[in-house]
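Colleague: What follows is a set of structures to go through.
Where a number appears in this text, it was derived from the coordinates with a stated rule and is not lab data. As the structure is a prediction and not an experimental result, all values here were calculated from the model. Cβ atoms are built from the backbone, for glycine too; each structure is taken alone.
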Structure I
């Protein structure tokens, strides 16, 4: 968490881990992450802090898919404190190579999805567009 526009006074915010209902890559509570909640505090003059969540241990030989869950922020205090992003998405990956593969696959799927939404006229315009 990063504090913007100064670091005067103590602030606090409640948080909880949540499953992402609408995502097919959503992590399962208690299997992929632990459902928990807490309060994080930033003391006077502290400009950033971290929230540490619990991830259950997995056997090394178990197949692992990239999964997602969220950390929801709410009830900031004092009332002048504003939460800019109320949900932080956490991506669980086995290693850096798997993350690159997952990002490439997601990029490809996003591109296919966006092209599927093009109308026939838009497809024609795109196909005959001249590039310098």
Structure II
């Protein structure tokens, strides 16, 4: 499972984009979001946190990756919202401080796979190939 997660992270994001935002920076941006959850207060950090998370989710959703000569599509559980992703990922970061120097894209994938909020499904081409 770790290999699939790592492969998804590597294949879905160019190195330059992945290395720009660390888990530590994401944690700094999103701590205020978690603190203000349930209130009507917002600030620049909460907006950055929500914007980054929403953009990341939209960018990776549906991305194709190949594992052991099989093609899969990255999917989110149907009910997942960016606000839930933030809370799950922040909990994961707090429980795994060793992730702080990693690219946040890697940590997001690890946290969401562990929470079963993100997965892989065979593409239509892969299903057709299997049926032949």
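Colleague: Here P(r) over Cα pairs in 5 Å bins from 0, in percent, for residues 46-101 alone was calculated and came to 4, 12, 19, 20, 15, 10, 9, 6, 3, 1; which of the structures I, II was it taken from?
Modeller: I
Colleague: Another one. If helix-only ellipticity at 222 nm (-39500 (n - 2.57) for each DSSP H run of 4 or more, over all residues; to 500) is calculated from each of I, II, which structure is the one that comes out at -7500?
Modeller: Only structure I yields this read-out.
Colleague: Another question, if that's okay. I, II: which one has distance in nm of label points 7 Å out along Cα→Cβ at positions 54 and 110, as calculated, at 3.4?
Modeller: This figure was derived from I.
Colleague: If you don't mind, another one. Suppose relative contact order in percent (Cα under 8 Å, 6 or more apart) works out to 25; of I, II, which structure was it derived from?
Modeller: I
Colleague: Rg and Dmax of the Cα atoms in Å was computed and gave 20.5, 60; which structure, I, II, did it come from?
Modeller: I
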